[in-house]
Structure 1
Amino acid sequence: MQRSMEDRAVSGGEGVLVFDLDDTLYLERDFAFSGFRAAGDWYAGRSGLHGLAQRCEALFNEGRRTKIFDEALCGLGVAVDEALVGELVAVYRGHTPAIALAPDAERFFRGRRPGKRLAMITDGPSATQLAKVQALGLDRLVEHIIYTDAWGAEFWKPHPRAFAAIEAWSESPPSRIAYVADNPRKDFVTPRARGWWTVQVARADRVHRGEAPEEAYKPHIVLPDLDALEAGLAGLQSG
């Protein structure tokens, strides 16, 4: 893709970098385990029965991503009912997470040069995502954060509304904006179609490992972490 030198100014001190949150700036697995511990503590306090968090973690490590509380309760010999599972999910989503930025993300924010504008687009229940942002200190590091769920789940990625909102906020042409995220099934198709640069961070311990369903969903480049982000963008835009 050939672009003018003016349009290529995303690396260095110019342009706008827009991040995803989960598995891009921290490990989503860490939030899950933090939530399992919170739910396990809540259930132990209510029932006197321990071990729920450990069973949830084991199921997660086996690749389970749905009905984890149902299966963990069954493993403890507890009859499952929707009300109990609903309470566990509420504790999981509403707890104060014990999470930290990935080391490379921390290095990026600590060492970034002034002048580059930073934003974020994140899906998921708004209150849960806000708690993650606050726990990670990103509300002090990122200038503009869009919680797509505030508009309703129908506006989660790949819906274009959040990307259009970033363009309006930044007053930057699409070719000066890069989106950095992890999931090729939903993250890159819309910004790429709008003319943004797209970068996948493919962490070894990421949750979403699916492939892009077709060419339009693929990012421009794939990196193992954020340590190579500036060099990756510079190389991409020099082509």
Structure 2
Amino acid sequence: MTPSDLCLNGTIIRFDASVLTTVDPRIFQVDWLRRNKLWLGSTSGRSQAHFFRVADHDMVLRHFHRGGLVGRVNRDLYLRVPAAKSRALREFDLLSEMHAEGLPVPLPVAAQFIPFGPFYRADIITQRIPDARPLQEVLFDRGLSTNLWRQIGAHVRQLHDHCVFHSDLNCRNIMLDTRDRIWFIDFDKCEKRKPGRWARANLDRLHRSLVKTAAQSPNVHWCRQDWENLLAGYADDTAIHIRDEQG
């Protein structure tokens, strides 16, 4: 990676110059992507992600939106902080560090900080993980093997061993590609932390999301034993190294 900063009338754009030799601020505008036939599609929901292709790379654009009750009256404004501490640039920097450590996360491409009086807006672009779907979606189609559940647990352990706190670790933010390789996405409000009880809380959050998903339909392929297999992989992270050697 080659992180570089561009400043335009107060707006700060941090980008990977090895992917984007130059950066056009309009790359963060969905309408511009559509007009230039770069836009490929999008997800639904509050944290909508837009897929597009630029410079022979498939990418994902995500605008930062407020949630909860605040989000009903304030869609996307955050109290202004120095650009380096903004949500987008912090996520960009964390992903850069994690990618350098060999963790299974998308490569950050660009992040934008736009000051607006005492507030700011933000966006982030990452490379799209090829042929990957959320674990939640996969479980509606098929069950996973004992080994794959152990692999998921080992990968979560790998994050924790690198002191990565994922603020929203759930079965929508764990991705599986067509080769059953495991990836993690959406690192907004995430950070490096000293080892502590947060790791157990992370696992509890993931468990709640799986229980909630299983309650949505009798067709979801998940049961208590799957969770036990995940925990076994978490406790014995040598499984991840065996999988890596097998390719």
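Read the figures in this text as sums done on the coordinates, not as results from a lab. Just so we're clear, the structure is a prediction, and the values are computed from it rather than from any experiment. Cβ atoms are built from the backbone, for glycine too; each structure is taken alone.
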Mean count of other Cβ atoms within 10 Å over residues 152-159: greatest across 1, 2 for structure 2
For distance in nm of label points 7 Å out along Cα→Cβ at positions 16 and 224, structure among 1, 2 ranking highest is 2
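Check the numbers for distance in nm of label points 7 Å out along Cα→Cβ at positions 56 and 120 across 1, 2 and tell me which is largest.
2
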Across 1, 2, relative contact order in percent (Cα under 8 Å, 6 or more apart) reaches its greatest value in structure 1
When 1, 2 are compared on Rg/Rh (Cα atoms, Kirkwood Rh), for residues 24-127 alone, the highest value belongs to 1
From the coordinates of one of 1, 2, distance in nm of label points 7 Å out along Cα→Cβ at positions 104 and 176 came out at 1.1; that one is structure 2
